[in-house]
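Multiple structures are listed underneath, in structure tokens.
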Structure P
Amino acid sequence: MTPTPSPSRTLTPAATRIAYIMKRYPRLSETFILTEIATMEELGAELALFSLLQPEPPPHHPLVASIRAPLHHLPPDRGAKIRALGAAHAACAARAPLRYAHALGRLAYSAAQSRAPLGVVKQFLRAGFVADRCKRQGIDLIHAHFANAPAAVAWFAATMSGIPYSFTTHAKDLYLTSPRVLRRRIRGAQFVTTCTRYNVEHLRTITPQRDHAKLRLVYHGIDLARFSVRAAARAPKPEPLILSVGRLVPKKGFDDLIAACAILRDGGIPFRCEIVGEGPLRDEMEQDIARRGLAGQVHLKGAMTHADLIAFYRDADIFALAPRIVADGDRDGIPNVIAEAMAIGVPVVSTAVSGIPELVQNSVTGMLVPPQSPDALAAALRGLLRDPQAGLRLAAQARARIESGFNCRETTKALRDLMVGCACGAEHDHNHDDRGPGAALAAE
């Protein structure tokens, strides 16, 4: 068993031990987190990974096999899970009774305010498992990916263990989590990162001024070695390929893309469109394609491995994605697939939503159109299909933008430095640990 470090231990990037909490790991659709983890290890950080749910079954991204960090998750068997949770919570309570009482107070307070109190209890139970493993492994900082369940577990686990925590918030988790709950989790965190300036500004509107310094912009980075730029010279095709990638959900705007494809077809523009991804809208999209008579030109390819997707990018003439903000407020940040296409050298057409304009500058690094405007989307696609040289100019400038601001080694180093700095500066006592749970809750 690795001894628990004392607060006086000198922490360096190579010596800092960081726990990552994720809802599910590994997960084929979250390659940006996997890239971050792999780059963290390359930079010398010692990691432990926690999956709140059972790991996703194969196929896995090939990069998963290279990760050295141990993966922790509760056993799938119900009886074994109950025994593991019981032992972990007993250990936490015995190790630090006041901290554990503080966590119980936070549980009661949060459950009483929540519309889903059983969900709060579930995160508390998971947190005991995380807290116990983190103390046993001498973890210096707990970091959660996503502001919903993973951040809740980090908040409770930090309370039980006295280990500082931080979290990264992305898109759906940010806009569909109650601002009151977000404020509480941000208040207890050492820092909070998010992947767009748009998100930072939103967080500033819902948090008190005292916490604004905790809010940090760290873009998702691209591994430029894996996404090397393709040759600029390409043989013309009788039917140029428009590629789109994403979960088949309303916020991705695939219905607008299908409508734009119908406009292109009616205008006599040759093309084929391939949509990669799975999701609840698949049947509806297939019906829409059939109703518009596009079955010969628009195809749903389903999910595919990242290696296959990279090969698909390299064959594409245009990458198109039309995100929108949906009725419940859900939206994208900067879809990673846009950055990947730009890194490879595929001209991009997208919508001016959320953080996308931070990466895609209209007529400079890509084409931007208003959301939910199939006519404008079709016009932008038509322009690039008719003028491939314009697409090449956009693609070259897009690759330069990725190299200057979205290199995963630089973005991950910025995050690593934040983590090391906070772990060095934070005493291994969580806020108000010396006081009773009532005093701590009153302060919140």
Structure Q
Amino acid sequence: MAAIPIEHWTQASGAKVYLVQSPAIAMLDVQIDFDAGSRRDPVGKAGLASMTADMLDKGVLAKDGAPELDENALSEAWADLGAQFGASASADRMNFSLRSLTDPALLDKAVALAAREIAEPSFPERIWLRERQRVQAALKESLTRPATLAGRAYGPAVYGSHPYGYETTEATLGQISVADMQAAHGAGVVACRARISMVGAVTRAQADAIAARLLSRLPQVNCASLPPTPVVAEVAPLTEAVEKRIAFDSAQAHVLIGQPGYKRADPDYFALTLGNYILGGGGFVSRLTNEVREKRGLTYGVSSYFAPGLHAGSFTVGLQTRPDQTAQAVELVRQVVKDFVAKGPTEAELKAAKDNLMGGFALRIDSNRKLLDNISSIAWNNLPLDYLDTWTEQVNKVSVADVKAAFARKLQPEKMVTVILGAAP
């Protein structure tokens, strides 16, 4: 397979740039990441990072001769350029994304407008009050759905006091002010700490100039002169099994079982990825599906997944079943996980998993958007620049013993959280 050359350099500002040149289509995709995700939310103000990101397209300030733009004017400006721009926040990062044609007349204007939206959001009070009411209403409605209620009980039980377990509620939204969003934006969206990933029909020189322009309206300060970002504690391991039952009138019982898993930087990443495919991530060929659905008909679907991040994201098994079958299904899932941790996969299972993952690798990078997702992950997680070139090699060299050892290190089946919603005790 041909290599995917990733060019990387650090700008004078301190921003790190990652580029894959893709001249086949006259387009450019950009993602800019900052350490300003929800793990930075203050206690009692869960949702701050997400709401800050959502408010960035609600208006920009008048500055340096550029006029003020409200949300309608911003939307029309992007439509006129035929470009797309957005902001969002995940648990670990706040990111900005830009997609534009590379025609100079369009790209220059798109980059200039994006730079304003990144650095000079107006955070209009009236719009925030409207948006807060809208999100609070949506949250209230979501509490009528069993999956939402189960998830809200599961996260805090797995993560404890760690920010990964914070839940955005009507009350926490009520504590968030425009001043909070301005402070979160100012502290988190800092030019010298940006990770900029690009895929498209531009040269390195053009990419460097675009990256500089995108950050040009932010304060230009040296990161060495700034106080270090506050350290977020690691996720504490569970000390005992926890079971939570939630009464709910539904035709199906919703079950979540899991615990803290591992960080993305963990050297066991490939062994755990392969092992989880075999255990519950491989759909109809997984052990959980075979044992719980195919052999016993206890569920239509059951799956497992890891969610690694800067901290130990959760390992989770999820399923729905008839209320009168819940106890049997839960006990069976626990036993399948316990057996897998104790014995690991068979050689045949591991070979099938490798064949599937390696055979499907091309589908992970078959568009500029997918490639950008991979490049931004490499940038954010400080992965080697040849990560994509060696991916299949890393998968192929994992052994049965590697999988067994990795799962034994990460999972403690006797100390997992179990949330059961909808089934009678």
_Suppose mean count of other Cβ atoms within 10 Å over residues 294-301 works out to 16.6; of P, Q, which structure was it derived from?_
P
*If distance in nm of label points 7 Å out along Cα→Cβ at positions 22 and 166 comes out at 1.8 when worked out from the coordinates, which of P, Q was used?*
P
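Looking just at mean count of other Cβ atoms within 10 Å over residues 302-309, which of the labels P, Q belongs to the structure with the highest value? Before the final figure, lay out each step's value.
Details: P: 15.1; Q: 20.6.
Result for mean count of other Cβ atoms within 10 Å over residues 302-309 over P, Q: largest is Q.
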*One of P, Q was used to calculate semi-axes √(5λ) of the Cα gyration tensor in Å, for residues 54-189 alone, giving 23, 20, 15; which?*
P
*Rank structures P, Q by FRET efficiency 1/(1 + (r/R0)^6) of positions 38 and 118 (r between Cβ atoms, R0 = 35 Å, to 0.05) and report only the one at the top, that is, the highest.*
Q
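If you rank structures P, Q by relative contact order in percent (Cα under 8 Å, 6 or more apart), which sits at the top with the largest value? All intermediate terms of the calculation are to be shown ahead of the outcome.
Details: P: 18; Q: 22.
The maximum falls on structure Q.
Kindly point out which one of P, Q the value -12000 was derived from, the read-out being helix-only ellipticity at 222 nm (-39500 (n - 2.57) for each DSSP H run of 4 or more, over all residues; to 500).
Details: P: -14500; Q: -12000.
Structure of origin is Q.
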*For which of the structures P, Q does the calculation of FRET efficiency 1/(1 + (r/R0)^6) of positions 94 and 206 (r between Cβ atoms, R0 = 41 Å, to 0.05) return 0.60?*
P
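Every read-out reported here was derived from the displayed coordinates using simple, explicitly stated rules and does not represent laboratory data. Small disclaimer: the values here were computed from a predicted structure and weren't measured. Cβ atoms are built from the backbone, for glycine too; each structure is taken alone.
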